Structure 1
Amino acid sequence: MNSSFSESLQQQLGQLVMVGFDGFVPNAQIESLIREQRIGGVILFRRNIESPAQVAALCRRLQAINAEVSDIPLLIAIDQEGGMVMRIEAGVTPLPSAMAYAKGGTVVECEALHRIGAAELRQLGINMNFAPSLDINNNPNNPVIGIRAFGEDATIVTNYGLAAIRGIQAAGVGATAKHFPGHGDTAMDSHYGLPVVAHAAERLHAVELAPFKAAIAAGVDAIMTAHVVFPAYEPDPNTPATLSQAVLTGLLRDELGFEGVVFTDCLEMAAIAAGVGTVAGALQSFAAGADIVLVSHTYERQRDTVLALQAQLASGELSVARLEQSLARIARLKEAVARGDWAAPFDPLQLQTPDALALAARVQANAVQVSEPFQTVDLSLPTLLITVEVQTRTEIDEVALGKSTAARGTLLPLLVAAGAQVNELIVSPSPTEAEIAALVQAAASYSQLIVQTYNACLSAAQQDLLARLPAEQLWLVAGRLPYDLTLLPDAKGRLAACSNRPAALVAVAQRLLVPASH
């Protein structure tokens with residue numbers, strides 16, 4: 001047994017774990033984790049979001065529960081990247097997706113909007129944003145990063161990424177550069193498998209690592225790991241960066257000199273859970289150099305992670321010196337972002353100010369891409385809107401048909417409001433042959449078609465659907481990846497806004513229905 005640690009040190013092991021839970025108010029499980037396991041952090045998802053006032057009450061209640069057992073405040077985190085990954089949407093300023101900034105906004109506007117968004121989070125009681133993504137989307141077949149990246153080359157990602165970090169941290173919220181060492185050049189989603197980035201170290205330093213090195217030099221608060229294998233640093237093909245001492249300590253700490261907090265991406269993603277397992281992965285990740293392990297969903301895994309860390313400390317497998325390193329980093333971060341009056345009253349007037357809404361709308365409108373030739377839609381003609389809509393919710397595609405109270409990502413209400421004679425048909429991102437045939441048959445009754453795709457460049461079935469519809473009657477709206485615009489060059493119009501969320505679709509509809517002024 002290891003007798004060289006105190007009971008208080010044992011109790012602080014919960015500081016190394018961040019968890020999620022279901023509900024708009026704290027449930028028995030999260031209360032137990034805070035009171036008994038002394039969990040140090042909570043992550044919120046859309047399942048926790050009803051309204052800004054409710055989120056503010058939730059965060060303050062979580063901190064109050066924690067204050068009953070600890071004088072160390074909670075980190076309360078969220079993925080509020082903007083666009084498609086914006087857990088809180090209603091009632092706050094609608095930030096564009098990262099990729100929209102380089103297409104429609106300046107670096108100054110990017111910094112300003114991230115500061116606005118972070119100040120709104122702060123008002124709600126959220127002190128940690130798992131943003132921005134510093135991945136470089138240099139693989140157009142990437143199914144998970146895409147528009148979450150600021151662009152396809154290191155310079156753009158670095159310039160806009162650093163602006164985002166400055167904005168978030170200026171508002172007193174912790175910023176997190178992710179997904180280290182880079183999730184951009186993959187064609188697999190680590191929520192479902194284990195991607196590999198096989199480039200040599202020289203190439204990684206020149207490209208993938210460049211934004212992270214700049215962020216470290218600029219003093220970013222935290223970095224989140226990628227569940228991606230990097231053989232240039234880690235020889236084991238089954239060990240992703242999240243679990244690799246060579247990556248997290250050798251590269252990130254020793255070579256790049258990062259002294260902030262390292263978060264893992266969620267350890268319940270398949271890249272970890274289906275391999276070494278969530279609890280074992282947490283232990284391995286901490287041993288590799290992570291400070292806070294993220295277990296977002298399952299109470300038993302969350303509790304068992306803390307118990308397993310306690311067992312390692314008691315046996316001596318986890319050294320006191322290593323534990324104290326992480327506790328010191330976490331304490332510094334909490335001193336910067338989590339101290340202060342968390343019980344301060346919520347002021348809804350600080351959200352969605354007119355200036356903030358105007359700036360967000362301007363950047364989003366300027367980000368709309370229109371491929372030539374282009375004609376506007378004739379509102380007097382009967383129109384069929386075919387909306388490709390996600391049916392299954394994931395951590396990224398949280399707004400799924402029938403699975404969320406959030407507004408749908410569809411042009412329908414905007415077309416109706418404009419006076420269009422429009423009917424909508426909905427199809428999944430992977431339509432069957434029977435569904436495609438039915439849509440083709442239905443389209444024959446209309447003189448105008450609008451198809452809102454969803455990553456059609458990655459879907460043979462969506463491409464088949466587009467090929468079987470009359471291009472001379474069709475407008476193509478890229479609902480997520482702008483690369484869809486290359487698919488139908490003979491369409492009457494092709495538009496993209498790097499998102500299918502309502503704020504982006506407003507900008508699309510304005511361009512789709514009204515001729516551009518010259």
Structure 2
Amino acid sequence: MAIANYVYSVGMTGLKGQVIKVEATVRDDKEQCVIIGLPDASIKESKERILNCLHALNEDIDMKKITIHLSPADIRKQGTSYDAAMLLAVLQAMTKKPVVIPETTCVIAALTLGGQLTTFHSMIPTIHQAILLGFKKIYIPPIDISLFAKAADSELIRMPDMPTLLAHLEGKPSLFTDDFTLLPPEPIPEETDNVPHVCFSAIRGHAEAKRALTLAAAGGHHVLMTGPPGCGKSLLANAFHTILPDMTHEELLEVYSIYQLAKQARSLSERPPFRSPHHSSSEGAIIGGGRHPKPGELSLAHRGVLFLDELGHFPRRVIDTLRQPLESGFAVINRVEGSDQFPAAINLIAATNPCPCGYYGSNERYCTCSDKVRLKYMQKITGPIIDRMDFVLSMKSQSVLAQSTAETSEAIRRERVTVARDRQRTRYGMNTTNAIVPVKLFEERAGFTEMQRKKVADISFQEKLSSRASLKIMRLARTIADLEGTEWVTDPAIEEALQWKLQAGRVHGALIR
């Protein structure tokens with residue numbers, strides 16, 4: 001009777017890891033290798049690599065039928081990360097005295113035809129998820145593991161080939177050597193630094209916009225700027241990136257993992273990402289998609305900035321896809337075969353002209369657009385999107401004689417924004433911001449009095465604001481208080497938040513009249 005042998009590995013569903021149990025049986029029959037458990041084409045091709053590796057290891061497989069099962073059997077699996085685990089399961093099934101492999105040990109590696117362990121696509125996120133799933137020993141190819149230096153609870157064991165891995169499992173350290181050439185985690189093109197660096201102190205005027213952007217950076221809020229061409233919208237958006245705090249090590253790993261899944265170049269920089277897709281980008285490019293879903297621009301901007309310039313030129317369908325991710329911090333991609341979820345905790349900075357020619361309401365030039373054309377242009381930015389914006393700013397061109405601020409981006413980031421973000425992590429006990437923290441947790445810990453809640457409710461009723469807008473006011477007031485360094489939300493903070501939200505309604509109303 002054939003005996004099943006289990007080896008554990010890790011698969012990816014979106015950016016979330018899934019424990020995969022690999023079992024194999026070997027019995028006397030017509031020579032064959034079969035892999036079951038909803039494998040994709042790349043896994044089906046693994047049987048040829050496994051058979052070649054068995055020949056290279058001098059294993060007798062004449063008249064042997066090898067059956068490999070990947071469970072859970074109802075989850076689709078893709079990629080070559082299971083190669084080494086499948087080969088190990090087969091070798092366990094063929095030996096009379098299989099090695100006992102604990103459930104806290106997993107194997108994550110692709111194979112060459114000669115039995116060497118090698119890298120595969122999405123290797124870094126897979127290892128990261130294996131650590132998060134609680135595996136204590138993780139066998140991987142010989143790669144640089146300095147990125148995971150802080151994973152103290154997990155031991156990453158680098159193995160050059162299958163004989164060395166087997167010897168190590170059998171407790172023969174004398175056959176194990178760590179003297180081998182390190183492989184790159186994944187062959188991706190070098191990243192070119194296209195992130196603009198504009199210091200706030202170099203921008204003249206726009207004091208109101210700078211205040212709004214500082215609050216947005218501190219609390220993870222969203223900003224829409226409208227105004228004529230050349231008034232400074234893009235310049236302010238580019239400068240916004242410089243006041244965002246550096247990412248933590250966990251955030252860096254998370255962002256790097258997203259870029260690997262998307263096959264995009266990304267260095268191990270602690271600076272948050274800055275993405276600025278063209279207005280011709282499709283819905284799939286923004287939200288993500290594909291037969292095997294990949295992250296889109298929303299997720300590539302995770303923990304950083306998504307700058308949508310010329311928002312009025314984006315298709316309305318693309319703009320509307322932003323609704324759910326802006327509130328939840330996640331981009332969900334639904335397909336017939338299932339759904340994948342990618343993190344998308346972003347600061348959305350959007351800029352648009354008030355009309356196609358750009359000069360509606362300007363004192364510099366006459367607008368040449370008809371009311372019908374102008375309304376069609378602005379109605380792409382629907383009410384639900386405006387409702388999700390914390391700031392809607394009407395920009396004007398500034399004189400070259402206008403004063404620039406003395407405060408630099410470095411000072412704003414270090415002394416104010418980073419401190420405010422740290423307060424939010426401490427308050428909520430998780431790595432989140434005021435803008436997207438779950439409502440229940442926010443209400444429990446935000447620090448509002450009953451009088452303040454009633455004041456927001458009364459003004460929202462008078463101004464006919466939605467429930468979402470009322471919550472936005474409270475979230476923004478909490479950020480203002482964090483930036484001021486107060487434990488409790490103050491009345492001036494609520495007043496300022498109310499003014500920002502009422503201003504957003506006035507600006508949007510003026511544009512669509």
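Just so it is clear, none of the values below were taken in a lab; they were calculated from the coordinates. Remember, predicted model here, so these are calculated numbers, not experimental data. Cβ atoms are built from the backbone, for glycine too; each structure is taken alone.
Computing Cα Rg over 2.2 N^0.38 Å for each of 1, 2, which one ends up highest?
If we compare Cα Rg over 2.2 N^0.38 Å over 1, 2, the biggest value is for 2.
Upon calculation of distance in nm of label points 7 Å out along Cα→Cβ at positions 119 and 135 from the atomic coordinates, which of the structures 1, 2 produces 1.8? If you can, show how the numbers build up before the last one.
Values: 1: 3.1; 2: 1.8.
That value comes from structure 2.
With FRET efficiency 1/(1 + (r/R0)^6) of positions 87 and 327 (r between Cβ atoms, R0 = 35 Å, to 0.05) computed per structure, which member of 1, 2 shows the largest figure?
Working: 1: 0.80; 2: 0.15.
The structure with the largest value is 1.
When distance in nm of label points 7 Å out along Cα→Cβ at positions 111 and 455 is computed for each of 1, 2, which one produces 3.3?
1
Could you figure out which one of 1, 2 the value 3.8 for distance in nm of label points 7 Å out along Cα→Cβ at positions 279 and 423 was computed from?
Numbers: 1: 5.6; 2: 3.8.
Label of the source structure: 2.
Thinking only about distance in nm of label points 7 Å out along Cα→Cβ at positions 31 and 415, which of 1, 2 has the largest value?
Looking at the calculated values, the largest one is 2.
Given a computed value of 22, 14, 12 for semi-axes √(5λ) of the Cα gyration tensor in Å, for residues 143-230 alone, which structure among 1, 2 does it belong to?
Derived from 1, not from the others.
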